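Read through the structures below before going on.
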Structure 1
Amino acid sequence: MNRVVITGMGIYSCIGKNQEEVRQSLYRGASGIGLDPARKEYGYRSALTGILERPDIKGLLDRKKRMGLSEQGQYAYVATLEAFREAGIDEAYLQENEVGILYGNDSSAEPVIHAVDIIREKRNTALVGSGSIFQSMNSTVTMNLSVIFKLRGLSFTVSGACASGSHAIGMGYFLIRSGMQECMVCGGAQEVNMYSVGSFDGLSAFSLREDEPAKASRPFDKNRDGLVPSGGAATLILESYASAKRRGARILGEVAGYGFSSNGDHLSVPNVDGPRRSLEMAIRDSGLGIKDIRYINAHATSTQIGDLNEAKALLHVLGGARPYVTSTKSMTGHEMWMAGASEVVYSMLMMQNGFIAPHLNFEEPDEASALLHIPVQTVEKEFDAFLSNSFGFGGTNSTLIIKKFHH
């Protein structure tokens, strides 16, 4: 079995456009949430959303390459540039080696809606434009990035609702561990526009605390009233230890375990059993004891039942252990298809820099979260391993365990 290491990271999110900005936001406990007033005109119940601007990629890519990129594809491109740079992987390396890509993405709504609008109005499909198909397919991120970066390994998109980004990393880990690939681009991306989340708003899934946007996302807090949608992209470069060593790459961490399960229960209501089995599988796979894991980045999105059931699953698995538990979604909102990947990057930045970011808006626990060790201020803390949970609609669960690399 090959050891699987992380040699590069990239992040583009509502709390920063690169690793350094994001590290500062995490340390300060800065929220990336605001209001998008246009949503109200369209009949949205909630105008709350993560706030981020589209990157300016005009100087980076020619028009032809830009045409196929959806909004989340643009985020993913910028995050992947940063990750390749950190990993020391250049064009020559990509042309000589079979680097693969697995990216989490479970919709591409805006381009579909724009195309349908044009067809309805003009009654002429030719006016949709040649880039539309490549933007609107669910595999938009992986198809575009594999062409832009001339990737020659495995390429497809992982769609597992809000666990997509996490499963993409887990599957990349499996492929490298088994020797099928040496190096993989893994991550997750989510568009941040009102078209993409209208149906969520219709389910009353979103917080309505519009008077204080930064206080709206309150995972594990008794008075939580729904999630806040957000997005962006996060990329990790995974490779075999042998490959990293051969290249002389700096190793940032090691993927130690991956666990997964399905609830087999309900389309939107999570249970305790599924997450518990995912957690147990990841811990088993990592070979670590629960006491070795000093930090847990919870999935907790700020919904009543989801946070409650995750806390119960965690308590079941933790036994007497008391690691710090936070949900970075208290700062970022729910980054949906991207969250499983970005939360690994957030946790990595904390592990590299010896701190745990504060869990915002945790003012009053409920009966389950009262038993978790949730810090509301920044904690200066060295730790060697963390666990990250991601769960999605349809009851899909993913758990990753990452540790510091030791020879």
Structure 2
Amino acid sequence: MRLRTSLLPAALIAVAGMGAAHASGFALAEMSITGLSEADALVANTASMGALAYNPAAMAFHKGGYDLGLLGINVHTQVTPTGGAGTFVATTPHWQTLPNLFWADKIAPHTRFGFGINEPYGLQIAWPAQTFPALAQGPASALAPTYTQLRLFDVTPSFSYRFGHVAVDVGADYYNAHRVALGTPTATVSGSGDQVGAHVGALGQWGAVSVGANYRSAVNVPLDGTLGSPAGTVPVNASLHLPWQFALGVRDALTTKLGVEFDFNRTGWSRFSSIVVNAAPPLGGATLLTSTYDWRSSNAYRLGLHYALSRDVKLRAGYAYDVTGATNAGFSARVPDANRQEFSFGANQRLGAWSLSAGYMYVLFNTRTYTSNRTLSGTDPNGTSAYDGTYKTHAQLFGISIGRRFS
């Protein structure tokens, strides 16, 4: 029983750490290939079908249509542990592909209905068992973060209504964490869960200038799963804390060919203070561990540009600076996050009612040298010297999409 109660909290705390990184960490802001191309600065865009996922209020400025994309991601993460034997590279899969879709149609003269599907969590990371010296031998070796995977879909039905120059929207976010898996050298946790949140937005256009805002509510996704180890299988549950998000954008068509947008995003990480892990029935639901975090709300600043090379060809580019919400108090090698810069570009080709888009983004994380004066004394390595070291990450994202406007 001791094996079960010691490994279980460590593994599920890692689940919470993954969920808490929605605005950065292992989460993805890219909800369309147009967004990928303009560093996701689209909340005030009334022109592109690829902007509807970022602010569904924009549906009311279109007759209808859809945008279907496929995103490919390559991530490289490495750590040089303090006191270790060199640099270790996380064995993250070389390529991962994620789909995204937004569809909208007219249901009344000023009313539109639409829905989107995207995967805001779709990455995984694995460290060699001997990466961190404090977790390489003895009882603590059972806590080494050898594998982490989280796949979570978000389905977003929305209604938008336009009156004059302004449109508003209201809708739901159905989050389905269909694949959560975490591994240590001696145990594996797997589980799933779902929950519903809400979003509201507004978008106004006055001549060449448009202003948009979007808000998504905080959600706690209940997770039910099992812990498998040589000692047997134990049912467990926990909550995946997804924070609220707010986006505000201003777009200006500077000329008939050139447009620019600036977006400000804020994510409410200050609500993520602790996670409680319980044994699931029939084990009585006893609290196995309460872990305290010290996350802070974080901001991202995004700049997007588009240029009409011709009537049917549009070029796009973008830059973003994204501030991490993870502090040293709860730092985890399962989510070795840091402030990041994003550089992107892309193009769009119209073919009558159809369009093809392609985009690329390079993400450069600041080097993060982590040092803690707390030694590992329990079952949770987060925020302790067990993870001391220098972390470096960069990522590349590629995407293609096809869209169609309804007449």
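Bear in mind that the values in this text are calculations on the coordinates, not laboratory data. Note that the structure is predicted; figures quoted are calculated from it, not measured. Cβ atoms are built from the backbone, for glycine too; each structure is taken alone.
Work out which structure the value -1500 belongs to, where helix-only ellipticity at 222 nm (-39500 (n - 2.57) for each DSSP H run of 4 or more, over all residues; to 500) was derived from one of 1, 2. This value belongs to structure 2.
From which structure (1, 2) was distance in nm of label points 7 Å out along Cα→Cβ at positions 62 and 350 calculated, if the value obtained is 1.4?
Of the options listed, only 2 reproduces it.
Looking at FRET efficiency 1/(1 + (r/R0)^6) of positions 166 and 286 (r between Cβ atoms, R0 = 30 Å, to 0.05) for structures 1, 2, the greatest value goes to 1. Taking 3.3 as the value of distance in nm of label points 7 Å out along Cα→Cβ at positions 222 and 302 derived from one of the structures shown (1, 2), identify that structure. It must be structure 2, since only it matches.
Using the calculated result 0.75 for FRET efficiency 1/(1 + (r/R0)^6) of positions 270 and 294 (r between Cβ atoms, R0 = 30 Å, to 0.05), pick out the matching structure from 1, 2. Corresponding structure: 1. Sorting 1, 2 by FRET efficiency 1/(1 + (r/R0)^6) of positions 126 and 278 (r between Cβ atoms, R0 = 30 Å, to 0.05) from high to low puts 2 first, with the largest value.
Just checking, which of 1, 2 has the largest value of relative contact order in percent (Cα under 8 Å, 6 or more apart)? Max of relative contact order in percent (Cα under 8 Å, 6 or more apart): 1. Consider the structures 1, 2: one of them gives 21.9 for Kirkwood radius over Cα pairs in Å as calculated from the coordinates. Say which. Going label by label, the one that fits is 2. When Cα extents along the principal axes in Å, for residues 142-213 alone is computed for each of 1, 2, which one produces 51, 25, 21? Label of the originating structure: 1. When mean count of other Cβ atoms within 10 Å over residues 334-341 is computed for each of 1, 2, the one that comes out at 21.0 is 2.
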